[in-house]
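Every number in this text was worked out from the coordinates using simple rules, so none of it is lab data. Everything numeric in this text was worked out from a predicted model, so none of it was measured. Cβ atoms are built from the backbone, for glycine too; each structure is taken alone.
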Structure I
Amino acid sequence: MRLNRYLAMCGIGARRKAEEHILAGKVSVNGEVVTEPGRQVGPSDTVTFEGKAVSPVEQKYLIFNKPRGVLCAVEDDREQTVIDILPTEMDRFRLFPVGRLDRDSEGLIILTNDGMFSQELIHPSKGIAKTYEVELRTPLPEDKLIEWTRGVEAEGLFLKPISVRRIGRRPLQCWFEVVLGEGIKREIRLMVRALGNDVRRLIRRKIGKLELRELESGSFISVGREELWSYIRNGKIV
């Protein structure tokens, strides 16, 4: 097995991140620093990361409702992260969030220790859209909505959602459903700011056809890999 894949199975991160660690000289095999991601390793080899022995752990997949004000990160010196919220018995799985959801946003994320699954889920070739409900600070006129659907310029980028439509939540004229393809960091907030407005609340409702409706904020459901893929591809309300 390639070393970068082995590290991904140990919960160190997706294969690309594992490659970065290997190239940085943080990984040793049988006491020797290895800087080749393609190095083959087997059951009899001892692999260490930053001086600590690592081995593949049980793969875990959590559907999680991220609360607002919590970082979508593994650890942070000053603020609470999604991993901090989990029960301590989850620590041994070395979970990490798949993709991004900024501190002030809330809603559906996936936590896993399966780097290959993470890479598959976020890769543009999979075409997995994400759906958000967005509340703006002030009502958005129809001409601005049309402009949004056609795409806007923000920070030197052309940003265009797959779709935007008004939804009937109160206050009326302030709530929208926004569907994105390949996400850019804080993309919705950038688009809204370019329209002369601001985001009051942002909730991720769907990853593919997996939809968040019933799971309480800060809670999670543990599922299997194939079960999760089925939810994302075929639909499931949680």
Structure II
Amino acid sequence: MTTPQGSLSLRHYGASPGSHAHSHFQVLLGLDGVLELEVQGRGQRIGAGQGCVIAPGERHDFEARSGSRCLVLDTAQPGWAHCPAQPAQAAQTLALAHYLAQALQYPDSLAQHYGPMLLLDAWRATSPAPKRYERPIDWNQLAIWVQQHLHEPLSVAQLAQQVFLSPSRFAERCRRETGLSVMQWLRSQRLALAVQLRDGGTSVAETALRCGYQSPSALTAALRRLRLH
């Protein structure tokens, strides 16, 4: 092994060389052909994109009747002890292996230096968790419903029920999608309707009643604060 991370090589397999073992990990990744492999009495086949991690001391034998080409890593890197038997993302790992196999042909290539760790990363990489589906919230439609019920006491639970979410989930979505807490968003809807009604000539008392303000003076104070901002 030429580096602490190990040594990469491109190998062509044919007839069986006989059972043997190594004092280090040997990682095989098939590029083309099929390699018949037996490790500690367990048989398996390695085709393109398939692989095998042979632990130190494990006796193994192989044969490829029609020939097989594999990228092989001999390494003492302990991270391989925690890797799955097969690459987590076969297509991406195979693409990397083909690149490394080609790069190894050039003496000034950095493949030998960086390749072993890149292969380890690719081998154990896991696919990102699928995004959880989120039912879109129609905020405009919710605002219409809210403005029709502002004369009633409204809770987070009631608003969440309108969009089929739990109160905590609705609160999180509200903060993320509007930048406001639920109560802040509710106040903004209350104030928007109040401005609309007053501009349309509705009396202060009637506007306060329809918008859920405790008194006409509370509405007047809210409108004054709005104009100051």
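Points to keep in mind about this one:
- Test item: log10 I(q)/I(0) by the Debye sum over Cα atoms at q = 0.09 Å⁻¹ calculated as -0.57, pick one of I, II: II
- Comparison of I, II - label where distance in nm of label points 7 Å out along Cα→Cβ at positions 75 and 179 is highest: II
- Of the structures I, II, the one that 20 was derived from, the read-out being relative contact order in percent (Cα under 8 Å, 6 or more apart): I
- Parent structure of the calculated result 13.7, 45, given that Rg and Dmax of the Cα atoms in Å, for residues 67-138 alone is the read-out and I, II the choices: I
- Parent structure of the calculated result -13000, given that helix-only ellipticity at 222 nm (-39500 (n - 2.57) for each DSSP H run of 4 or more, over all residues; to 500) is the read-out and I, II the choices: II
- When distance in nm of label points 7 Å out along Cα→Cβ at positions 35 and 187 is calculated for each of structures I, II, structure II comes out greatest.
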